[in-house]
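No value in this document is a laboratory result; all are computed from the given coordinates. All of these numbers come straight from a predicted model, not from anything done at the bench. Cβ atoms are built from the backbone, for glycine too; each structure is taken alone.
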Structure 1
Amino acid sequence: MAVKLTERAADEVKRFRKEHNFDENMLLRIGVAGGGCSGFNYTLNFDDKFDDKADSKYDWHGVEVVVDKKSALYLDGTTVDWYESLEKQGFTFENPNAVKSCGCGSSFQA
């Protein structure tokens, strides 16, 4: 399985990239890092580097997504979406590997 990006999330990535004048060749890197109140934090960054030995690459709705192999162990099957309401907006992660997550949704325990 892969890390999936919904069409709504892909549209937001494209909007952000255009608004900040990022090159179209910049990849969206999704990963995990130690920390947060539950053990791991989700990371989203733009990157111009891809290592075919250390990374996996996917194309979702015209956005190239890169995940390093270590993060892929924790993110396999995860869907990244964009949520927007009057109270808040941001990317959400639906991760089937998370056994516990914090109230803010930005960290998890596997």
Structure 2
Amino acid sequence: MTEPSITSGEIRKALTGYRALAWMTGIWLIALCYEMVMKYVYHVEGLNWIAVVHGWVYFVYLLFTANLAVKVRWPIAKTVGVLLAGTIPLVGIIVEQVQTKEIKERYGL
């Protein structure tokens, strides 16, 4: 049985979703760092909602990244690395830039 081929349009759509979620995750992770500084250094309460939003955005990032990984057939180790990049401030955005360039070159997007 042959595998169904993935079209460049499907890859482009998955890449766009991944890119958007990588940036949103990065921005909300910076906001989470701000929330933690405000809470533990300045003892400001009431910003706990930032952690909740970040958690949900990161969850959706995981889904979009896994979707892209399946479509472009990333190895498991690379997939896990890209997933974990979203847990370190700014690293997820940098990894997104590198992966986007690689995918665009590889698939002629």
Q) To which of 1, 2 does the computed value 37 (relative contact order in percent (Cα under 8 Å, 6 or more apart)) belong? A) 2
Q.
Quick check: 3.2 is what I get for distance in nm of label points 7 Å out along Cα→Cβ at positions 49 and 97, calculated from one of 1, 2. Which structure matches?
A. 2
Q: Could you tell me which structure in 1, 2 was used to calculate volume of the Cα convex hull per residue in Å³ as 104?
A: 1
Q | Ranking 1, 2 by distance in nm of label points 7 Å out along Cα→Cβ at positions 25 and 73, the structure that comes out highest | A | 1
Q.
Suppose distance in nm of label points 7 Å out along Cα→Cβ at positions 33 and 57 works out to 2.4; of 1, 2, which structure was it derived from?
A. 1
Q.
Matching task: -26500 is the computed value of helix-only ellipticity at 222 nm (-39500 (n - 2.57) for each DSSP H run of 4 or more, over all residues; to 500). Pick the structure from 1, 2.
A. 2
Q: For mean count of other Cβ atoms within 10 Å over residues 17-24, find whichever of 1, 2 sits highest and give me its label.
A: 2
